[in-house]
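Next come the structures, one after another.
Every read-out reported here was derived from the displayed coordinates using simple, explicitly stated rules and does not represent laboratory data. From a predicted model like this one, the values you see are computed outputs, not experimental measurements. Cβ atoms are built from the backbone, for glycine too; each structure is taken alone.
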Structure P
Amino acid sequence: MFIKLHHVGIVSKSLEEDRQLYCSALGLPAGAIYDLPSEEVRIMEVPVGEEGIGESPSDWHRVYQSSHLEINQPTVPGSGIARYMEKWGEGLHHLAIETDSIEEDVERLKQQGLQLIGPISGSKGIKVAWFHPKSARGVLIELWQNPK
């Protein structure tokens, strides 16, 4: 079952410029910045909404009680995010919806005609699944399940 909008993924060439926009200009709180070497990105999280940070399930991701912006900056030329930016530019990349039952929701969305990109994956107890934008009216959708 879907719980909430977990995060909005944004691709960026400069986390510092995004910090200026989202934190300074819009007044949102600055969140964690960390590298995710497996995806060749540096991520800045910007909480939106209710204050509060939940317990950290790992050394690379903090669980926010509120939804957040997940700003992704490539760390390696030619990485997946770098190639995406070369083709589409900076801006919106994906919507992540939090679920408490990722396997059931994946099956339900597949039955509705959405195309799963690869198997359910994840790390350190977090599970994610991606659905192709061609099957979701042009939007890359990520399902996200926090550790139980």
Structure Q
Amino acid sequence: MSRRRWFIILRSIGAALAGYVAIILATTAGFTPLGGLIHLSAPPRVQVLATVVALAAGLLGGMVAAWLGGRSPVWHALGTATFVAAESTLVIGFRPSVDPLWFDLAGAATLIAATVAGGYLWGRLAQRRARRQLNGGGPRPETRRNAA
């Protein structure tokens, strides 16, 4: 296998891992002020804030993976989501929880979906940026106003 191919493979794995690290850092920073682990018995305000933290952390992780991957943004975000799914499986499967299984699964699914959405969002932003560069940096032709 060529050196270039190895570089591409290692870059993809590194991008997925970096996205996962971004999620760990963001969830830790976001959940700590809310009391750490969020349980079903937490007040509604805490539950809503924890959901916002999970969505933001997932979006961030997916975007980091997509950005560092350099191509195929959703695939790199899916790589990060695979790490999240593996960790969630271990935590849900082997750690006793006071919460019902559906609650833990819903939390994991939220984070995984947000991660993939982050990769998709990064891909859309990259397409928009590339289109603007092709148009000379100005607004898209269909958004220009007629001076007449």
Structure R
Amino acid sequence: MQIPLMFNPTHPASQSSFEFYAPGRPEILLAEDDDDIAQALGIVLGRTFNVTTENCGRDALRTYEIAPPDLLLLDYQLPDMNGLRLFESIRRRTGACPPIVMISAFPSRREDLLSAGVDCFLEKPFETRDLVWAIEQALHRH
């Protein structure tokens, strides 16, 4: 069965992002500055989750404040702030934070990120099945 993916123009963040949406599925906010990676992840994850993408930390923070997702999927290296700073900003502003899966080409950051409260760290490149598994586990634990 193929799940239809559609642009959701009613989503509050749709002006600056693209989204893969179907009612009733967990919401993921993906912060990834590489448009090709963001679109590929949106398509793959959009089979199971509703995915909203932003290409910088500032826009991801704004989107989070408008419509908090069930999970954050953050690239560590964003153009305006790193994923850890974004995570800390969300936690500081809201007092809580949904599960976080961090992706990065910098494996040396793994321990720092996990110690800071990130639920899962995946080194780029990764298999999409590993990412889906990590997301499902993080959602299940919370």
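A few notes on this one:
- Of the structures P, Q, R, the one that 13.8, 41 was derived from, the read-out being Rg and Dmax of the Cα atoms in Å: R
- Origin of the value 9.9, 27, where Rg and Dmax of the Cα atoms in Å, for residues 29-76 alone was derived from one of P, Q, R: R
- The greatest value of distance in nm of label points 7 Å out along Cα→Cβ at positions 45 and 101 among structures P, Q, R is that of Q.
- Source structure (of P, Q, R) for helix-only ellipticity at 222 nm (-39500 (n - 2.57) for each DSSP H run of 4 or more, over all residues; to 500), computed value -4000: P
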